[in-house]
Structure formats: structure tokens, C-alpha cells
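Student: Just below sit the structures, each encoded as C-alpha cells.
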Structure P
Amino acid sequence: MSSSPKEAPLTPRQRTILDQLEQRGFISTMDLAETFAVSDMTVRRDTRVLSQKGLARVVHGGVSAVNASGQNADFAARAREDADAKQRVARACVSMIGERDAIILDAGTTTYQIALELPPTFAGTIITHSAPAIQRCLQLSAARTICLGGELLLDSQAFNGPMTVSAAAGLRAKTAFIGVSGLHDEAFYIERDVERATKNALMDAAEQVVVVATHQKMLRYALARLAAFDAVDVLVTDAPPPREIEDALRAANVKVVVAA
């Protein structure tokens, strides 16, 4: 009886891929195919096995380390929660981004997934205060990256505070992708009030505001009220919202995108 992908031992090539991921954080499918002189299909089979074992994350154009250097254990653990839903939401967001758009990426694991899903050919501008997103941008050689400084919050892995707000105020982007902790009573909620000024500044700096939230955030409160539904243009989620949320979003003119 054959073993499942999770139980089967790694091949020498798969172990080598893991070793390289520890050093580089991300490797494109094309680079791996050239390195091992194999087809793209063979590379994808290998990376799929690593993903099924929880050892790597398959992203647009290649494979990423699950806990790339620069992420603390708390952030990495949160990134693994509901990972499939976050990836679907991120891919739906990437489909909304033009090749040369200027975008804002908020802190958080879902917005970080958007950075992972951006293709290596993305030639636009990324504005962010997220340390993991900044690290991912090191692999996007065609893109321009603008980092918003401030005080580093270790648990959220993001810069925050008056300096971050001031830096964002002087910029303008096409789309801001904003993470939240809950949707309830016609409003978006976040875990900490200390992050509200930064998120509002990011929203003010964009022509279009897109909130990203998996279905687990629906009908959920958090400590601080970020904004009413009508402050946002689009919600991207992974499942149809509950009826009362859907009705309130429609009344506020918020477009709902349910990721496939």
C-alpha cells in the first residue's frame, strides 16, 4: 500500500529545495527548474509535496518558506491559521492589481499573503509598514518599495505611530489593502486602538480601499472600531457573508468579492 504525501519521506531534491528556502525565503519555479534541470511540472510536484507536509508555502511563481527569517513565532503561527482561505483571498486581491499600480499593504497575515502572491514581474510600487511584506519585497526586483517607518510592534511585525502616519500622509496609491479583526454592526473592528491612526492614514492615502477578511471575522467584535462600512469600497473574503452583514454592506455601497 503506497504512503500518502504527508507520510512519504522527502527525496534528495525536495530536501535541497528546503535547504535553499531556509537561506533565501522564496525561490521561483523557473529558478528551481533550471537548478535541477527538470520541468516546471516536476518542480510543482515537489513543492506541492512540501506544502502538503506543512514545510513550505506554494505561492504565485514559486515557493516560499513557511517561517521565513524576519518573522517571529507568533506571526508565523497566525499566518498558518486558516491559511487556505487567506491564500484564496490574496489571489483574488492580486487579480485586482495592475502590473504598474501603486498599492498599500497594511500589516497582518492576510495582507502579507498578498505580497507573497504578487508575481515576480510586478513592476508597480508597494507602500507598506509590514516588516514581513518588506522582506518579501526584496525578491520583487522589478517593483519599487516604499517603507513607512515608526515604532516596530513586535507581535504585529509592523511599524506604527506618529512617524508612520506622517509618512503615509505624503503619499498616494491606487489601492490600499487593509486587514481587520472583525465585522459587526455595520463597522470594521481591530484588536488594538493604537493601530487605528495608522490604518486610517493608509486608507486616506488611497483612491480605493479594499478590506481583506476571511469568513472567521464575520459577526465578530474586536476591541477598537476602525471605520463604518461606508468608508470602504470593496470587501474581499473567502465565503459569502452572513445575511445581515451582506445587507449592511450593500446598503453602504461596498462591493463584495468572494474568492474562488
Structure Q
Amino acid sequence: MLFTLRNKCMFRETSRYILLYNLLLGDTLQLVVSQLMYCLNSFRITLTYSVCSVLVLLTNLFSRISPLVLVTMSLERYVAVCHPLRHASIMTRGNTVRAMLGMWIGCFIIVLIQNLLILMFPFEQLESLQMTQPCHYIALFLQPFSEIYHNTYAGLVFFVAGLANISSYAGIVIAARSAATDKVSARKAKSTLLLHLVQLSLSLLSVIYSNILIILSTLLYWVTFNQIQIFLFVCFFLLPRSLCSLVYGLRD
């Protein structure tokens, strides 16, 4: 799908397909890095804190871009249905590209700040910089500030993204009752936003994935916790990305 979206001129010039390309690109890269980390953990290969922090930075960057792109795609559908005459002037190729660049840069800065907070930990007091446990971003919550920063970001994104998607859906439902609205377009937009709402819910749960694991780690034995962790990873990370590729591939 990435190859097709870059090969066709129509896809390169249309805002919704530019958004779809960025969504699929972020999801693909996130899956590559997370599968690499999963293989390292499966073989009990431990890394140094510096290497682990780079891998965590990348997987956080790629996973955090998805909810933001999904929200933008929902807003694009809202503009297309509720303000069709302004859609062409608002959702231009230039505006879409600038919005995507802003999101990638913003997510990178946010994740970079979280990784820089790790440097506040007094590593010189450790006997070795080699980690004693598999690489995971929970293992990098060495300072309380790191966890506070992560929780604040997760809560903010969860609230803003959910509100934006629900508001877009409500606006389209109201517009669909208007006689001036294209009923077919509105029906398709509602179906698309319902899909985005499911994807967004799972993606937002992935944002608070670490918080859920921290709670479960205090309640469950290690073997049970490890099994549940894998199950949650499939539900929160793999499932929404599979849904995106399958649905858009079959529909478009």
C-alpha cells in the first residue's frame, strides 16, 4: 500500500491519501521496531541504557503519531461533509504536508524530552550501564519526572483526540439530516469515522499501555503478567494497525 500510494499521482496530490500514507508509514515503522524489541526480549538479550533509550524513542515516536493522524483524518472527513465548498481550499496538498511535518516534529520533540529526562538519573552510581532486564520503556522510568511526564502526555492526548473524533462524528450525523448534504457522502463519512473511532480507541489505549502494565505488575505473578502483556500488545498495537491496512486496502 505504501508503494501504491507513492506511485500514483492522484494519491500523492489528495489530502486524505497523504494522511493515509503517513498513518501507514508510522504504523509500519512502529511494528518493525516493536518486533525487534520483542525478539530481543524473547531471547533475553539485554542492552545498555543508551541503546535501549534509542529504541524506546523510536517506538514511542512511531506509535504516538498514529492517534494524531487519525484525528486529522476525522477532521478532514468532517470538513468534506459539513463544509464541502471550503474543503478544497482548506485541505490542500501544501496544508496537509505542513500539518504532517508539524506532527512528526512535535512528536519527536515530545519523545526526545522524555528521553532527556532519563539523563537526570545518576548513572555514575551504577556498577554497569548494562541493563539487568529486557529493554522496555517501563525500565527507563528511572526518575519520577519521567513517569509524570508520560502520564500527563497520555491523559492530554487521550482527552483531546477522543473529544475531536466524537465531535467530528456528531457534526457529520447532524449534517446528514440536512437536505443540502450529499447523503451517500455523509453515510460513507460516518462509516469511516466509526472505523477511526475504533482505531483511535485502541491506539489511545496503547498510549496508556505502560500505565496498565505498571498496575498489573503489582497484582500478578511474573508468568501471568508476561502472558497478559503479550495479549495486550496484540490488542493495542497489532490489531488497530492491521485493521487500518485491511479496511483501506479492501475499500479503496
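Read-outs throughout are calculated quantities, based only on the coordinates presented, and are distinct from any laboratory measurement. None of these values were measured; they are calculated from a predicted model. Cβ atoms are built from the backbone, for glycine too; each structure is taken alone.
Student: Between structures P, Q, where is distance in nm of label points 7 Å out along Cα→Cβ at positions 57 and 105 highest?
Tutor: Largest one: structure Q.
Student: Same structure again: Which of P, Q yields 20, 16, 10 for semi-axes √(5λ) of the Cα gyration tensor in Å, for residues 145-216 alone, as computed?
Tutor: The structure behind it is P.
Student: One of P, Q was used to compute helix-only ellipticity at 222 nm (-39500 (n - 2.57) for each DSSP H run of 4 or more, over all residues; to 500), and the result was -26500. Which label is that?
Tutor: Q
Student: Here relative contact order in percent (Cα under 8 Å, 6 or more apart) has been calculated and equals 25, so which of P, Q was it run on?
Tutor: The correct label is Q.
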